[in-house]
1. Out of P, Q, which has the highest value for Kirkwood radius over Cα pairs in Å, for residues 148-291 alone?
2. Which of P, Q yields 27, 23, 21 for semi-axes √(5λ) of the Cα gyration tensor in Å, as computed?
3. Assuming 14.5 is mean count of other Cβ atoms within 10 Å over residues 172-179 as calculated from a single structure, say which of P, Q it is.
4. Of structures P, Q, which gives 17 when relative contact order in percent (Cα under 8 Å, 6 or more apart) is computed from the coordinates?
5. Using the calculated result 1.8 for distance in nm of label points 7 Å out along Cα→Cβ at positions 20 and 44, pick out the matching structure from P, Q.
Structure P
Amino acid sequence: MPASFLFITSTRLGDAVLSSGVLADCLERLPGARVTVAAGPVAAPLFRNLPGLERLHVLTKRPDGAHWLGLWARTVVRPWHLVVDLRGSALAYLVLASERLVLGKGRRREHRVEELGRLVGRGESPPPPRLWLGPKERSTAEALIPDGVPVLALGPAANWRAKTWRAERFAELAERLTRSGPLAAARVAVFGAAGEAAAIRPVLETLPAGRRLDLVGRVDPLEAAACLERCRLFVGNDSGLMHVAAAVGMPTVGLFGPSPVERYRPWGRWTAVARTPETPEELMAGPAFDHRTSGTLMDGLTVDEVERVARELAGTVEEAGGWRISS
């Protein structure tokens, strides 16, 4: 009888992407397992093509905690060979399981991927994030990102405004990067969720119509991954989309200010970081700071600096022959 495996991961897209390496590692240890995944509404689509997927629970938070009760009711009815709970909840101990791996508090200066690697005994060589793309996603991507011309991908949004680089700086960066070098005359694909359209619109409005690819609100996270796989370079704020880009091997430049680089830098071979000269502690030190309402804290990061980092990464990839589909 196939092994049964319950995997409980994050509500946030970025954390769910970073956890995917642990999921892949466990599947290698349990070949042919029937897998149940519980994830938040934004992250859940990432797992729809998972090999052996039996059930995908969309775990929508409720103030009274009823989402946990609902998940327990659906998972208590069977014994599990392995339960991996990356939310640190009590649920793993309230169902029958031969083995439980429950994530506790991490080390502040440790990358999330390294922390998760320690959970599965791979602290020295943590499993990298992995996404499972299918024919549907790749077909969608081919229609939206055709072959022939290189594409620069931008991710101008983030889950709180303090982490967002100004729209006009993204626009200026795109103009500079597509003027010369490996991205000369490239089209520019702009990604974001439907709810982020108003914040992203100023970037789109400055791009030439003939070279603009507006994907805001048009693709889900897995379709975005397939589209990013066809681009040449991604530049974006610290966000779930940044981690999606890095997970599919896209050369990725992450922009950082008030969030910790050590904890959440993009993970992968072709990745780099451009950061504000101020530390997160310095940026958030003021009494008026509130991550829910404060405006951007990224103004110390100049277009010159981001361009420098992006061109340096692009040059490294080009020298190594790392360009892919849209080259």
Structure Q
Amino acid sequence: MNKILTSPTNVIFCIGDGMGFEKVKAAGMYAHGEVGTLSFEAFPYQGEVMTHSADAPMTDSAAAATAMATGFKVNNGVISTALPGDGRELYTLLEHFKDQGKSTGLVSTTFITHATPAAFGAHEPKRGNLAEIAEDYLNQTRPNVLLGGGGNGMAEAAAEAAGYTVVTDRDGLLSLDTENVPRVSGQFGDTNLPYEFDGLGDLPHLSEMTATALKVLAENPAGFFLMVEGGRIDHAGHSNDIERNVCETIEFSKTIQVAIDWAKGQADTLIIVTADHETGGLKVLENNGKGNFPTVSWSTGGHTTTNIPVYGWGPNAARISGVMDNTDLFGVVACDQSGEK
């Protein structure tokens, strides 16, 4: 007998941009001296995901995130818009849960109008339409929480005019009255957040942004949808920089632990951890022990077509198994078929 699926009350959808299987392995070696040791690797349901876009075997973040957010394949560079097709706006998971009366949020270590968060909260034919993506956030989809790097189309004045409380540093974030802030825009610096390896100065860690987002969103008794992106894993992959790649992945794992700790004892929260694609063609050659970066090789400075991991915990996570397509994740989360406006 097939189990009847019900939509989870809360969803925490975590994306390590560029995080392939070998990145997870390398971070586990450095953090704990052995593989299989990151927080999300203990999840009961695991699989792997194919990532091709509508127009290429090798996806970019816009097409991959759109596939997960909407259940539809689109061309590279497209943000939740039916291209190829008639250009209509594709219904996203964020909108799906907002229409159920739930709160919604987007958190990233990239600037907040970057492709991955944009695919969940905006609709644009080109990922480079940053001002338009910000406009979509503030005046169309209106997520309750927008936390990430600043600039790039997002302005403090525009967010304030749209009814958002704006914070610009770690102290401002951590001092928020999370019980009484209906909408918050964290605009940290004027581009992507710094790498963990280099230190963040007065800006917040991904784990801190996520902890604050959960406090704000949990005020809604109807539940919430939160997308969290470890976006700079990808950037370190493009640079073939194992030190920064490992440190970003470890912080991403710490962030998932924050989500796990929040969700413990709650049977109505689904946590999904995955990537959008693999970057750099990383291969781990030797484990050099805890606290030492592993010996690795890289095959490219770009993306690859390699399948990426997916991990699930909570209601409907049992639908995660074997080899899946990235469009399948919409149905795992929304418990129905992909739709359109």
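1. Once Kirkwood radius over Cα pairs in Å, for residues 148-291 alone is tallied for P, Q, the winner is Q.
2. Details: P: 34, 22, 18; Q: 27, 23, 21.
Matching structure: Q.
3. Q
4. On the way: P: 17; Q: 32.
Structure of origin is P.
5. Details: P: 1.8; Q: 3.1.
The read-out was computed on structure P.
Rule-based calculations on the coordinates, nothing more; no lab input. None of these values were measured; they are calculated from a predicted model. Cβ atoms are built from the backbone, for glycine too; each structure is taken alone.
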